[in-house]
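Next come the structures, one after another.
Where a number appears in this text, it was derived from the coordinates with a stated rule and is not lab data. Small disclaimer: the values here were computed from a predicted structure and weren't measured. Cβ atoms are built from the backbone, for glycine too; each structure is taken alone.
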Structure I
Amino acid sequence: MLWGAVAGTIPDLDILTNFFMSEINATIAHRHITHAIVFPFFMAPLFGWLVYKFYKGDFDKNPIYKGTISAIGALLAAGILFLLALGIYQNGLSPIPLTIGLALVGLIALRIRNYWKTDFSRLGTTATKKEWSWLFFWGLFTHPLLDCFTSYGTQIFQPFSDYRVAFSTVAVADPFYTIPFLTCVIIAGYLTRNTKKRAIINWIGIVFSCLYLLLTIRNKMVVTKIFEDNLAQHNIKYNRTFVSPTILNNILWQGVAESKYKFYYGNYSLLDNKPVIKIDSLYKHHNRRATLSQYKNYNTLRWFSNNYFTLDSVAPNKYKMNDLRFGIIGNLKTPRDTSRFVFQFYLTENDQNGLDMETFRNTERGSSDITNLWNRIKGN
């Protein structure tokens, strides 16, 4: 299970480019070649061979290696305890996160103890290179497929095309999907290996994952129909629409419709009493492209946002680009307020005939935004 987690994490190691590239280039590199369909076919045999040699050489029995693994676990447990203590000191901590945190620390401590008492080498050496390769293949292959269900966009056709696949049926972070799936993994991890009960729990997690993804597709179809019906009722002419779930859930959805000069947007909760969406609008201000389109950074952000963005002029030669695909956090102060969008970028023309870019951080976001989001999810 540990190696499966490693395999499933490898594609996202492309975020390490953040330390070596500009912010705009790192944005391009994320979900790039490591998320391509061809990547597992070339890399899975290599990773499988490396792990096979790892166990064949008895490296897993080395005390230094085992001590390093134990230290990582201890640091993780210490970090959780520190966060719990900080939460208690600053503003108190409710019983639920405190209980969960202490339970995680206990599980980590138990796992470290069992790690030193168990000889895992037999399990590693009995697996063939082919079996290790298949493990890495499925970890590397399913990761980008799941990413395709989000709105971010995944370049699964690299290196042949930079087209970004985005089904936009699942939020980038969705605890309703993650927690049940993770619970099954944890339970299976503490059951005896090769037992029927362990296999059942494992398959429950896999089936839940697949059914949830199918449910999100159905939810998107329902909300898209309602959004387009509301646009028709308001006699709004549009070229295309974009519908996606809001962050942390699959109940509250947002819709964006593009016309020649405006974007029309609204949100709808599956718990709303009526299929009615309050539709507001924002001017695109894409006429400012005449100044910015000469810059590569600007054109890259257009590609990243799939042209679902508005431009605000905030100062001479300085603009704020609002990516509409990820919606807002909290409530808009006015119908045309753009301060609450999740993805925002400052674009500044510099003296070297270039365009500087920085991600805009909204410092006003807080717990009240989560409360507002939760209330809106419930249909309020």
Structure II
Amino acid sequence: MKRAARTAVFMVLLWVRAVAAAPQLATGPSEPDVPEKAGKTLRAMRVAGTAPVVDGRLDDEVWTAADAIDDFVQNEPDNMAAATERTVVQIAYDDRYLYVAARCYTDRAAPTTGLGRRDDVLATDQFVIGFDPRHDHQTAYVFGVNPSGVQRDFSMFDDTERNNDYDAVWEVVTQVAADGWAAEYRIPFSQMRFDVPGADEVVWGLQLERIVHARREESWWVPTPRGAIGVVSRFGHVIFDGRLAPPRRIELMPFALAGREVQPAAGADDHVRGGVDLRVGLGTSATFSATVNPDFGQVEQDPAVLNLTVFETFFPEKRPFFLEDSRLFVPQFDQFQLFHSRRVGQQETTILGAAKLVNRGENWSYGALTALTGAEPASGMPSTGYVVGRV
């Protein structure tokens, strides 16, 4: 336990020194100089009466009054030319949800559809929407769907980097019609991290994308000329009238497992175990997560590896508790890895409990994680505590 504590303190000191010496990303209210985003502004409509029914029909009253945009521009194949097929997008919101209506018109017989697992990138038509809720031009949450209703989502950081471990809880329903297809979204504010300013008008970054598979055409709302760099920094804007309500984020996921093993010579062996996962939002940008006796039985198994070298085999992290916000614990350089979460619970040791506090603010981000594993006499592993932090 003492050795682990000394190691943790040393790791924290190394991180503070490395972060202080690393170049800081440009964030804040200053807008990147991107000529293509001029005039790319959409005003979201606050839902005053009945909220839209998420059924993909887009016949709700709010969609008859909300502002709409349809000025998409090709990225591929004819860069900076107008899109060949019209796409109309509207956004509405209330205290809990964002609503998005997308009409994807086509002059062909039918859009290209197809089924697959969530987060699969399918060879079909697609509509994708991305939000930069902090308006820091560096981070974003992206939600996509195809005409068959297959969802995919991911987050972005450092302007161009993608994190596919992000899995939010949101809804979308699609409908295929004679003139194309439509998608209707309902995205909880609680699934995104953002600050709540006191201003009467709130501005987020916004990007829209449509893929027409039959034409191999990719059109964006804010296009990217050949040779230009940046992704989130090139987002347009969505404007909310009035102060957004802070989302309430509380998730409690208990589990229980009971089993019996029967051997003719030894008789029956009954066992019962249980645990709980807790996630609480603190404000709009901080999250406290905890787990007691976690169960990772549904996590994908590691492949078999025969390692005859003197070097360790590094397996990727797949456990949800350690994956969430894991980028905050990884410094922005690749020379060496200071923290590898797979060491927690190694050699079949039991994780008794773990807790994590993560905050991503406009100017400061910090995170702290602690975990305790039980002793395993068979493998000679003592009870071990882990502590790691980064500012």
Structure III
Amino acid sequence: MALHLYRRHRTSCPHRAQTYRRCSCPIYVKGTLNKSSIRLSLDQTDWDAATTLIGQWTKSGRVGQLQTTAKPLTEAMAAFQHDAEARALAASTRLSYAMRLRALQAWADREGYVTVADVTLERLTQFRTTWTTLAPLTRTVWQQFYVSFFKWCMARQWIDQNPAAGLRAIKRLVNPTLPFTPAEMTAILTACDRYAAAHPRQAYLQHIRAFVLLLRWTGLRISDVVRLTWPRVRPDGTVFLYTQKTGTPVVVPIPADALAAWAAVPRRGAYPFWTGVARLECATAYWQWALREVFATAGIEGGHAHRFRDTFAVECLLAGVDLTDVSILLGHSSTKITERHYLPWVRARQSRLEAAVRASWGAAPAPAAPSTADTPAAGPTR
């Protein structure tokens, strides 16, 4: 496979040698590429540009000028963020995108990389070594994001290939999700009453019990409960769920004590747990702070809002609810996400494993009786 450049001199050109490079006559290419014969014009007069183009053809194994351009990294990041906004992604998702892009930009500025094409696999591998403060799971999420970002850039022909696709997977240990125990839930609800009594002038904190019960019995994320509106909880004790991340609609019932706590919340505006004026992120941070105080009062170590969601999912799985149905209730975009977090709690799977182990007991061969030839002869008796 070889391609050769030559000039086809115009009649007005005094030169006739095809290898002569200093004139401005059109450049052609001939040879073979992937067993195909080629003889065509490059629409080029600059020899260096033609040489670069042929190198790209040879590398890619196809004929045709590659439309990659030296796209500045800052412009690519801004375009990616604008696209995320046009796709109506959640504000929290766009915020996480911006944080990871800022980290990439700061590293590129330190190293002197300007364009998207400057970020090669080797350089991106070096960038990954700077994630020393991130947990293995967080590093995995970051790496997946950069794979998506550079894939997005490649689709716009700003780079020939995705440098992040060549990064090896990050090894991490997946700890099983730990839900709240019934005793912990009792302690949390008791702490809610004590905490509300300690803040008589803060209207929203007076109803932190309703907030906690909705987290526990709906499986919603904390931001989804904050932005919950009055019509979403129906008088018959069902909640119309509509998760912020995936927009999956589903209806789930809640017990009587949760419905009673919800009915006790006064109707001040469109949102029972949010003014609707402050940013959703600020309101969510406010309730996270309140929950940390409740967990401290209840003596719960490692308590956070997402464990209510874990409790909802695990209790459903232990009750025999199918994993696919639990995935829909949680608003996951794929059952693979549910499996990754909750597979150890699937009751049917655990029952099959236990049955398989018990069946193996009966399949084990019985120990052979000792042979008489191997039995030592009895000695003389006295």
Hey, Rg and Dmax of the Cα atoms in Å, for residues 115-194 alone derived from one of I, II, III reads 20.2, 61; which structure?
-> III
Candidates I, II, III; volume of the Cα convex hull per residue in Å³ computed = 185; producing structure is I
Distance in nm of label points 7 Å out along Cα→Cβ at positions 51 and 251 was computed and gave 7.3; which structure, I, II, III, did it come from?
-> III
Any idea which of I, II, III comes out highest on distance in nm of label points 7 Å out along Cα→Cβ at positions 35 and 259?
-> III
